[in-house]
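Next up: the structures, one after another.
Each value in this text was obtained by applying a stated rule to the coordinates, not by laboratory testing. Just so it is clear, the structure is predicted and the values come from calculations on it, not from any experiment. Cβ atoms are built from the backbone, for glycine too; each structure is taken alone.
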Structure P
Amino acid sequence: MRVENGAYHFDLVTERGTLRDLRLGMPGRHNVENATAAAAMAQYVGVDDERLREGLASFKGVERRFQTIVANAHMVYVDDYAHHPAELEATIRSARELYPGRHLTGIFQPHLFTRTRDFAPGFANSLALLDTLFLLDIYPAREEPIPGITSEWLLQQVPMQDKHLLMSDEVLRRIAEVHIDVLLTLGAGDIDRLVPRIAELLQHQAA
């Protein structure tokens, strides 16, 4: 597997042989892993190699799964539904792989007080893979607050220096104040409501 021109290329090895240099039309190493399973199943039910190759190359993914919102000569903005430590790590590592040497800024909205409490060490380690972290308040969904389980409590556990607490209504102002190279918005709460406004701001800055 390799990254070439911002896309993943890989060889598929199954009992039918080796299909070389497949290109996946969506980013993310974890999505390549998903694609190998889907491709093997497609082969099993009789999809021919050329249709398989075309299908993988043309598939752009689903909304909020490493979805590239803005990409230009100045910056990249990706939105992802990741709300579990393993998902966060996969998304951030994929961004590192696709955009090596670039500064990663992440805006993460924790989802549920119980999940934040139960997976705090994993969240802390995954978020520390970023260069800059903006952490929003916990999205409660169906839950009542749990005493002591707050975003500030979680932030204290993240082993990095460039980390900040933000309210949702502060996000656009802070983005406007800092240099954005590669930006990730992450979480399963209502952070998706900010996506169009962030995209508009970044496109205006690049104009």
Structure Q
Amino acid sequence: MDVSKMRGFFITGTDTEIGKTYVTCALLRDLRERGFRPMGYKPVACGDRNDPRAMRIAAGESSFELEKINPVYLRAAVAPSLAAELEQRSLRLEDMTGGLQLLADAGYDPILVEGAGGWEAPLTPGKTMADLAVIMGLPVVLVVGNKLGAVNHAVLTMQGIRARGLECRGVVLNQKEEEWDAACVSNRRLIEEYSGMPVLAELICGQQDIDSRMVLGV
């Protein structure tokens, strides 16, 4: 895929339910408020389509055709490869990438691509979400849940991103729970120390604003 003329970012996470959509929507809102015409793109959704619905609202395009920002929808709330198997469907990575160029051609800029599950979530036989990210070739933003175990998950995922030869902008640390503990307080410093990557933003529970300039550099 030729992304040389398209400004986009791939939003991944250390796990499922870690806040990828929450962060993506916050970035889309900030970009729109700053005068951009952004759009979210969810290559594959499993279980429901709440994520792409939230992204199109955040982008200010609530009536935009859902199929154009979420080309592959699977009913079972499991990994895409298993969900497709349950529906007896054969998926190809190409089915998940074509719409990206169409959005770029329509003038949306930048485009935020949100993965499903974690970095190595199974997509098709022998292929994972990381393989899809490689095809797209976009800079990666890693969302990490601010909780016990975050440092281990962040470092391992960062190693996986680097092993794929992709640029990683850095980490967004997302606090989902109201209560803080020693891990929550120290995770930012330790993630930066052990991963060698900056924490670009740290969201506390309930925080809905984010500075897209700090995270995306645009």
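Comparison across structures P, Q (criterion: mean projected area of the Cα convex hull in nm², for residues 99-194 alone) gives the highest value for Q.
Have a look at P, Q and say which one yields 0.95 for FRET efficiency 1/(1 + (r/R0)^6) of positions 27 and 171 (r between Cβ atoms, R0 = 25 Å, to 0.05), as calculated. Of the structures listed, the value fits Q. Given a value of 24.5 for mean count of other Cβ atoms within 10 Å over residues 139-146, point me to the structure among P, Q it was derived from. It traces back to Q. Here FRET efficiency 1/(1 + (r/R0)^6) of positions 11 and 35 (r between Cβ atoms, R0 = 25 Å, to 0.05) is compared for structures P, Q. The highest value is that of P. When FRET efficiency 1/(1 + (r/R0)^6) of positions 51 and 91 (r between Cβ atoms, R0 = 35 Å, to 0.05) is calculated for each of P, Q, the greatest value falls to Q. When relative contact order in percent (Cα under 8 Å, 6 or more apart) is calculated, the result is 25; to which of the structures P, Q does this value belong? Value 25 for relative contact order in percent (Cα under 8 Å, 6 or more apart) corresponds to Q out of P, Q.
Comparing Kirkwood radius over Cα pairs in Å across structures P, Q, the highest figure is found for P.
The greatest value of FRET efficiency 1/(1 + (r/R0)^6) of positions 19 and 75 (r between Cβ atoms, R0 = 30 Å, to 0.05) among structures P, Q is that of Q.
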